[in-house]
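Engineer: Once you scroll down, you'll see the structures, which are given as C-alpha cells.
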Structure 1
Amino acid sequence: MVEMDENVTLAAQLEEQKDGRPVILINKFNVKPEEVDQLLKAWAADAAYLKQKPGFISTQLHRGIGGSCVFINYAVWESVEYFKQATSDPAFRSALARYPDGTVGSPHLFRKVAVPGICVD
C-alpha cells in the first residue's frame with residue numbers, strides 16, 4: 001500500500017470523529033499486465049463481500065484506457081464508521097491475499113466539496 005496523501009494516512013482518516021456523513025473511497029491500483037485478470041477476480045470478490053455490509057451504498061471499478069494497468073475503485077459508504085467496520089473485519093483482511101503480489105493500492109477517503117455554481121455538497 002502507498003498512501004495517496006503524504007500528510008494524512010488512511011489510518012488517520014479512519015479515526016475521524018463520527019459525524020454520520022457519507023464518504024467516498026478512492027483506491028488506485030497499479031498492476032502488471034499479466035496480473036490484470038487476478039486483480040479483477042480479487043476485486044470482484046471483495047466488492048461482492050462488502051456489498052453485503054451495513055453502510056455500503058455502491059462501487060464502480062474503472063480502468064485506464066489504451067492498455068493501461070491502472071485501476072480506480074470508487075466506492076460510496078454511508079459513513080467512515082461503516083467503512084471502518086467493514087474493512088476491519090478479519091474475513092475481509094484475510095481476503096486481501098487474493099490480490100496479485102505486485103499490486104500497489106492507494107486507498108483514501110473523500111467527501112464532496114461544494115463549489116458555488118459548479119457542484120453541490
Structure 2
Amino acid sequence: MPEQVAVLDRLFQALADPTRRAVVEHLGHGPVATSELARPFAMALPSFLQHLDVLERAGLVSSTKAGRVRTYRLTPEPLEVVEGWMTTQRRLWEGRLDRFDEYVRSLKESES
C-alpha cells in the first residue's frame with residue numbers, strides 16, 4: 001500500500017503543473033520529438049526538459065533516441081491508476097452526500 005501511495009503522489013505531482021498537463025494532452029495525439037514538443041512553451045529548453053523528466057519519472061511518458069532526435073510518447077497506464085483513485089473517491093463522496101441528503105430530509109420531515 002505505501003508503494004501505491006508513492007505512485008499516486010508522483011503522478012499527482014507530475015500532473016499538478018499546467019505545462020506538464022499540456023504535454024500529456026499533446027502526446028495523447030501521438031509521439032513527438034522534443035524540439036516540436038517544446039515549441040509552444042515560452043521557456044528555455046533546459047527548463048522544459050525538467051518538465052519532461054518529471055513526467056518520465058512518474059511513468060507518464062517514455063522516450064527513445066534515434067540519432068540526435070529524442071521522441072516522447074504517452075504511457076497511458078499510470079493514468080488508469082489516477083482514474084481508479086478518482087473513481088473510488090467519487091463513489092465515497094457520493095455516498096456521503098446521499099446520506100447527508102437523507103439526514104436533512106429526515107430533519108425537515110420531523111419539523112413538519
Structure 3
Amino acid sequence: MAIIFAASSIQNLGKLPGGISDKSGHSIGYALLAFLLLRAFARGRLRDATWPWVMIAIVVATLYGVSDEFHQLFVPGRSADRYDVLADCAGATFGAALGWLAGAARRWGILDSSS
C-alpha cells in the first residue's frame with residue numbers, strides 16, 4: 001500500500017516502463033495487493049484461504065483503490081478516474097482468485113508444498 005501511495009504522490013507520472021498501459025498497471029498493482037492481503041489474512045498460508053477472506057481481500061484492495069483516487073485529487077498534475085477504480089477492482093479480483101486457486105491446489109495435493 002505504501003508503494004501505491006508513493007507512486008500516486010508523483011506529479012505528472014508520465015508513461016509506465018515497458019509500454020504498460022495505465023489500466024494494466026492498475027490491474028497488476030492491485031492484483032499483487034489483493035494476493036498479498038489474502039496471504040496475510042490466511043496467516044501466511046494460502047492453503048488456509050477461504051472464500052470469505054478472498055472477498056475481504058477484494059473489498060479492502062478496491063476500497064484502497066478508491067482512497068488512492070481520492071488522494072490523487074490533491075496531487076498536482078493528477079486526477080481521479082473511476083475507470084482506474086474498475087481496473088483496480090478487476091486486478092484485485094484476479095489476484096485474490098489466483099491466491100485462492102494456489103491454496104486450493106495445495107489443499108488438493110496438486111501442488112506439493114515440500115518442493
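A short reminder: the numbers here are calculations on the coordinates, not readings from a lab. Please read all numbers here as calculations on a predicted model, not as lab measurements. Cβ atoms are built from the backbone, for glycine too; each structure is taken alone.
Engineer: If you rank structures 1, 2, 3 by distance in nm of label points 7 Å out along Cα→Cβ at positions 5 and 37, which sits at the top with the largest value?
Structural biologist: Values: 1: 3.8; 2: 3.1; 3: 1.5.
Evaluating distance in nm of label points 7 Å out along Cα→Cβ at positions 5 and 37 on every structure, the highest lands on 1.
Engineer: Let me ask something else about it. Using the calculated result 47, 25, 21 for Cα extents along the principal axes in Å, for residues 29-92 alone, pick out the matching structure from 1, 2, 3.
Structural biologist: Among 1, 2, 3, the structure yielding 47, 25, 21 for Cα extents along the principal axes in Å, for residues 29-92 alone is 2.
Engineer: One of 1, 2, 3 was used to calculate relative contact order in percent (Cα under 8 Å, 6 or more apart), giving 26; which? Show your work: numbers first, answer last.
Structural biologist: Working: 1: 42; 2: 26; 3: 36.
Going through each structure in turn, the value belongs to 2.
Engineer: For percent of Cα pairs over 25 Å apart, the calculated result is 40, so let me know which of 1, 2, 3 that is. Intermediate values should be presented prior to the final figure.
Structural biologist: On the way: 1: 25; 2: 40; 3: 28.
The read-out was computed on structure 2.
Engineer: Still on this structure: Consider the structures 1, 2, 3: one of them gives 11.7 for Kirkwood radius over Cα pairs in Å, for residues 13-52 alone as calculated from the coordinates. Say which.
Structural biologist: Source structure for this number: 3.
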